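Listed next: structures, encoded as structure tokens.
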Structure I
Amino acid sequence: MTNTQIQFDDGAAYERYMGVWSHLAGEIFLDWLAPKSGQRWLDVGCGNGAFTEMIIERCAPALVRGVDPSEGQLTFARARLAPGVAQFVQGDAMALPFPENNFDVAVMPLVIFFVPEPAKGVAEMVRVVAPCGIVTAYAWDMVGGGFPYEALHAEMHAMGAEVRTPPVPDASRLDVMRDLWSGAGLKKVETRAITVQRKFADLEDYWTTVLGGPSVRPGLLALAPAQLAQLKTRMTALLPADPNGRITYSARCHAVTGRVSE
């Protein structure tokens, strides 16, 4: 695999490729977190606003601010949510454009392995969260095979096709996440694994979905027709369908939470 930078610029394609997975994992994550209503939220790496929308629907926040480096994703986020409680700004997770003690909850959904210096990203969340506030995250278990498209990645890698991976995949390990949170001075640190399942209508639904994924799209488009046919045959065997042609499989992410000291 290669660590060529993954660019998330197409909000609509991202919604189909990863937004659905994010929602499935986010539901369980928020049940586990059980946050209070009326809090000030920061969504770090908000992307196209998939998780931001969940915060608004599930948590009755006083306000939500989303920050992401991709203006294309932010444009989609602004369009999906009516103006009001949520606002979006372009920015860097390692240099958040907010003052200290500005939020009650900072969350980093499916992002920490994209932050070049994860410890700096966690420290920035701690900086902008008020005393006794929550700093939390969840991320796909990249090194443990939990990524939703891990099987496809493995087959493409075996064929020598380009597969783009996050720069710091180890950052989503449970022990690493715990160490990052504890090392940032956070208290009451807790972790858990989250397993989710997603259904695809059929193999064509799956292929249309993955062709919008920035981690695999360039590699798939570069394959010769015979190679692509071979890959589809392999994936058909790996993703068996039910009698109605539907494909169902699981993915796993890791979550962590902690509190800022008083």
Structure II
Amino acid sequence: MSVNNLENIQIKLELITQKWWFFLFFILIQFIPPYASKGFEISEIGVVTGEVLSHSLVYNFPAFYPIFKVLPLILVICIILLRNRVTRIFNLYVAITYLLFAFLQSIAFTEKYGIAIIAINIVMFLLVAFFWIWEAAIQKNDFTSPTKLSKKYWIIPLTFLAFWYPINPETMRPDLNILYLLTNEAGLTFCMMTPVYISLLILYYPRINIVTLKVTSLVGTIIGFYNILTNFIMFPNLLWWNGILHLPLISISVYGLIISLKKRMIE
């Protein structure tokens, strides 16, 4: 496909993602129900979702956790040092992780419900993966130099907190073990890695793929809302710390969505 064709598609995607019905589409697909091989009542949808999230496939692969902690660190360092020479590699890595999030976090083998699947999460995560694959093809992200860092420093500690994810998996209480930076499952989870990816785009905004930022931030905002509802409203006594650790997701995603909706001016 020629460069002109790619650019034309990019322009069309930018126009589509500005339409009101594009956002309505994301609202409507929230009604896609989960699936369970043993069946369930409509009133159990929340329970099924909780079962999947707490027993998802991602917890079966602890040996891979360090790999998906070290690789993003290496890629971020390479972006700082090598800039656009690693743009495509980074974009493809992000796309691959969203493909992994879609299946490893949304599917579980449970005793009560059998094979259970959060279908809506798979749909949304695959959409995000698609737009990162698209970015790998067109390469609109320009990592030459960050822009106006003084206005964006606030996202750095939040991004670090999300990537660290300092929580005791047994008690769901704070556990400030520094080794979690390299050993826990955060590198294979949507909620902890999405703030990292969006933050990088924000730091280099507006010289980035605005469509990729918009879709990633929109899905991050939706998932962040669900997490705030679950952690702070439904189970605050047990999950309050997990809720705090999800504040980077909701805050950075909302900020990324807001700036993606603005008319861009090259700084």
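Just so it is clear, none of the values below were taken in a lab; they were calculated from the coordinates. Everything quoted here is computed from the prediction, not taken from an experiment. Cβ atoms are built from the backbone, for glycine too; each structure is taken alone.
Consider the structures I, II: one of them gives 113 for volume of the Cα convex hull per residue in Å³, for residues 86-181 alone as calculated from the coordinates. Say which. This value belongs to structure I. To test your reading of the models, identify which of I, II gives -19000 for helix-only ellipticity at 222 nm (-39500 (n - 2.57) for each DSSP H run of 4 or more, over all residues; to 500) when calculated. The read-out was computed on structure II. Consider the structures I, II: one of them gives 24, 18, 7 for semi-axes √(5λ) of the Cα gyration tensor in Å, for residues 126-165 alone as calculated from the coordinates. Say which. So the calculation was done on II.
Out of I, II, which structure matches 22.2 when mean count of other Cβ atoms within 10 Å over residues 38-45 is calculated? Among I, II, the structure yielding 22.2 for mean count of other Cβ atoms within 10 Å over residues 38-45 is I. In this comparison of I, II, the computed figure 19.1 for mean count of other Cβ atoms within 10 Å over residues 142-149 is attributed to I.
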